[in-house]
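The next part holds the structures, each set out as structure tokens.
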Structure P
Amino acid sequence: MGFTSDQLKAFEGKTVPDLLGPDVRLLFVGINPGLWTAATQTHFCHPSNRFYPALRKAGLIDLVIDTNVGMTVAQRHELTARGIGITNLVSRATARASEIGADELRRGGRRLLVTIASLRPVVVAVAGMTAYRTAFGQPGAAMGRQKADISGAQVWAVPNPSGLNAHETTDSLAAWFTEVGKVAGLL
């Protein structure tokens with residue numbers, strides 16, 4: 001199926017609701033929804049995005065998400081019942097994350113602090129090093145566990161699973177996801 005570029009353009013600025021259950025142990029944080037994600041209303045949903053394949057390879061889920069239609073209600077429930085939640089630093093959809101400015105990322109970081117305090121996850125995994133550094137004013141931050149916890153949650157910067165991030169593979173992402181999954185008590 002797929003979408004034409006004109007169809008996707010209609011989703012600029014749209015939002016995707018957070019995917020949160022009652023017991024989030026591992027909260028993944030994206031930069032912002034892409035247009036395909038907004039069209040399917042499924043976080044990290046694009047045919048080239050390696051998020052769900054890496055989660056499967058890490059053993060965190062068994063789900064196979066059809067990127068043409070997004071998650072079913074049953075799949076959403078299965079993911080949240082597993083203790084996994086997903087949100088974004090910035091809620092508006094864009095064609096590329098580079099369209100998000102530093103001020104918007106910083107506002108998203110402040111909003112995320114409130115979300116973390118409310119949810120109390122064990123681990124927060126921010127997918128995207130540059131976005132993490134900007135959102136939290138940590139220009140020297142490195143990939144991995146960060147020095148400061150937030151509301152009792154370990155904070156990790158993990159690679160962005162976007163297909164545009166050519167430095168990462170499904171295997172390398174799965175290694176990161178395995179690590180945060182173990183810390184969160186899901187593996």
Structure Q
Amino acid sequence: MSTHNYKNHKIKPVPAKTPHIPNNVFGALVGVLNGPLSDADNNHVFIPVRVAAGTTAGVYKIAFNVESNAAPKAAEYYVLDEAVQDKDFPKEGFSTSAHLSYKELGLKQTKFKTIQNGMLRTIVHSSVQMAQIISAYGFTFPGGGLHDIHYNNGEKAGSGHANRPGKDGALALYFHDAGGRPTRRWIFIKFQTQAL
């Protein structure tokens with residue numbers, strides 16, 4: 001098995017084994033990019049992520065919404081860059097003890113923009129390509145995947161989707177900016193029908 005150079009560190013690729021994680025549980029996945037992104041459908045960007053070691057080692061697939069098929073179709077997003085320290089970069093792995101709440105983070109409806117002309121897809125592609133560490137909050141699906149990486153609350157009665165307090169989804173991408181400063185970029189998404 002060959003090695004490749006990533007950010008001046010030699011990394012030996014991990015065999016594409018399916019991780020042993022429970023199905024349909026909320027958690028946080030932290031790993032590194034493990035191949036090209038896929039735009040296999042109109043709604044998602046699929047991001048392959050690997051966890052190199054530990055009990056949750058393996059290759060995962062993150063299914064991140066960049067559009068919505070459901071009427072009225074418009075989805076909304078917010079990108080937040082914040083300064084962090086190198087020690088804030090998380091360790092690889094998958095944890096079911098995660099908690100994420102848009103409201104607790106202080107997110108407001110006025111910060112969200114309607115997705116137009118594939119803009120969020122472009123942002124996700126460029127952000128993931130520069131990320132040194134990729135973290136995703138969402139729900140597991142069979143085969144080592146994570147989805148529902150969006151706001152999971154604010155649903156009106158009869159919407160058919162449950163409200164899940166403390167289990168909102170998002171991408172958090174860790175990298176060093178052009179000036180070498182450690183940065184965390186959050187990508188949040190919600191649907192037009194959800195009240196924040």
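Check the numbers for relative contact order in percent (Cα under 8 Å, 6 or more apart) across P, Q and tell me which is largest. Don't jump to the answer; show the numbers that get you there.
Numbers: P: 29; Q: 26.
For this comparison of relative contact order in percent (Cα under 8 Å, 6 or more apart), the top structure is P.
For FRET efficiency 1/(1 + (r/R0)^6) of positions 115 and 171 (r between Cβ atoms, R0 = 25 Å, to 0.05), which structure out of P, Q has the highest calculated value?
Values: P: 0.25; Q: 0.95.
Top value of FRET efficiency 1/(1 + (r/R0)^6) of positions 115 and 171 (r between Cβ atoms, R0 = 25 Å, to 0.05), among P, Q, belongs to structure Q.
One of P, Q was used to compute helix-only ellipticity at 222 nm (-39500 (n - 2.57) for each DSSP H run of 4 or more, over all residues; to 500), and the result was -10500. Which label is that?
The value was obtained from structure P.
Ranked by Kirkwood radius over Cα pairs in Å, which of P, Q sits at the highest value?
Values: P: 16.3; Q: 17.3.
Looking at the calculated values, the largest one is Q.
Determine which structure produced the value 23.9 for mean count of other Cβ atoms within 10 Å over residues 83-90, calculated from the coordinates; the candidates are P, Q. Each step should come with its number before you reach the end.
On the way: P: 23.9; Q: 11.4.
Comparing all candidates, it corresponds to P.
Taking 71 as the value of percent of Cα pairs over 15 Å apart, for residues 43-138 alone derived from one of the structures shown (P, Q), identify that structure.
Working: P: 67; Q: 71.
This figure was derived from Q.
No value in this document is a laboratory result; all are computed from the given coordinates. If you're wondering where the values come from, they're calculated on a predicted model, not measured in any experiment. Cβ atoms are built from the backbone, for glycine too; each structure is taken alone.
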